[in-house]
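So, here come the structures, one by one.
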Structure I
Amino acid sequence: MILSDMSLAEIAAVLRKDVVGLQRHVAERYWDMERNHRKGGKGVIVQAGEFTSADRVQWVYVVTISSRKTTLYPLGWYFTREGIHCMQIDAEGPATYMRPHVLERYRQRFYKDADVLEAMRHMHTRNYDKASEPRTYKGRPAIASAVEDGFLLGDILYNGNVVDYHTFYDVDMGAKETILRDMRKLLEWRRYFNAMTPKGSGDQATDYVNWGRGYQVRLERLRAA
């Protein structure tokens, strides 16, 4: 369970522990789709869903299924007086946290008629894959991430365990920022090589190429376990 007085590092730890239950849920729901697609399916199937675990952790997720691999992208979320907070965790690299201001900025840009929770669902469904690199923002070290709908900028905290995104730029806004405009190419490279698993430095704190790649899973095996 996520409590309002937890630090971001503590919340990330709760999510990493709870994701096992989410993986089982996804396996039960999609294992047959995975098996059929691996027999000769073409392209990538993308599915999105929601799940509340036995420990009352609330998740939205995206699962992608190709003929070679299945990847789960989990996003945990919780509510405080400030609004809805969410955090994506991946097998490698830091957890990525989005404060209410970031979600509201995204909602105002793309889904003005939706509430924040609905906008968050859309945001994760479209922007689950993140290509990240260190940048200098306003004279300070920062982490920049390119996503489908634009860019996220944030600070790395807790000895590299969490990235705290503090702002969102859409594609047009980001194109005006020197530190961001070249990152569209990085995202395109990531997608081109999505069928493979590139090798990084081995140090998760600096292995940027493998950040934001979700969890590779084999649903049929998880269901049978």
Structure II
Amino acid sequence: MMKAGMIFALSILAGLLAGGILAGISMVLVQPYTAVLADIELESLLADGEFDEDEFEAQLQSIHFSQQYGSLAIGVAAGAIMGGAYLVSRIRMEPIKAALLIAGIAWFVLYVIPAVKYPPSPEAAFNPNSPATNLVLLAGYTGVSGLAAIAIALGFRKVKRKEKAFGAAALYLAVVAGAFFAFPDYQSDDDLLLHQPVLNAWRSAISLSITAFWFSLGIVCGLLWMYGNKSGGRAT
């Protein structure tokens, strides 16, 4: 039997691999638009007479660091989530199908729902002096979405009706809809002044990279779990 420790180890390994994929995709897809936004920010600072070369370069380095090494940290955390969900849920599916199902749910709960309320903001990324309101609200809303999904999933575990999946989904959507209206909106005035096609392309590139990350994580986890099952079987 594959032990819980093995499941977590394989899941975290999958997370590291998927994190590397995310870093590569971010470099190819997101970085070009980030460079364009950086040029726009530079022009704005020069026009306002607020340009500080050292501070600007430090911020660019911070963005680059987060896109590359932050992706690996995200991968480790996501891998741990995958392993924990696989152990707790005891989904009776082939490992690859179970992994893709968990990854799809995590992508929806931890990325799609929060991003609809709080899409990526260049102001929050490029201005080190901007308030952390956007990040605080995003973290809070993501936490509500994730905790709601966990609580509802655990609450419906003992329900034996065939419709329990629809009931759980409906309750989750009701909770996040309530949170959507309860949480304040956030819109930076500077974001509104940006060239919208560039801003939308940047956000789309981020969305595509995160989507590719979660589903590549699902595939890699599934393959590693299949390997673990062949070696020792599923943990009970």
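Each reported figure results from applying straightforward, stated rules to the coordinates on display, with no laboratory input. Please read these numbers as outputs of a predicted model, since none were measured by experiment. Cβ atoms are built from the backbone, for glycine too; each structure is taken alone.
Things worth noting here:
- Source structure (of I, II) for helix-only ellipticity at 222 nm (-39500 (n - 2.57) for each DSSP H run of 4 or more, over all residues; to 500), computed value -10500: I
- Comparison of I, II - label where distance in nm of label points 7 Å out along Cα→Cβ at positions 53 and 157 is highest: II
- Structure from which 115 was derived, volume of the Cα convex hull per residue in Å³, for residues 21-148 alone, options I, II: II
- Origin of the derived value 43 (relative contact order in percent (Cα under 8 Å, 6 or more apart); candidates I, II): II
- Among I, II, structure where percent of Cα pairs over 25 Å apart as derived comes to 39: I
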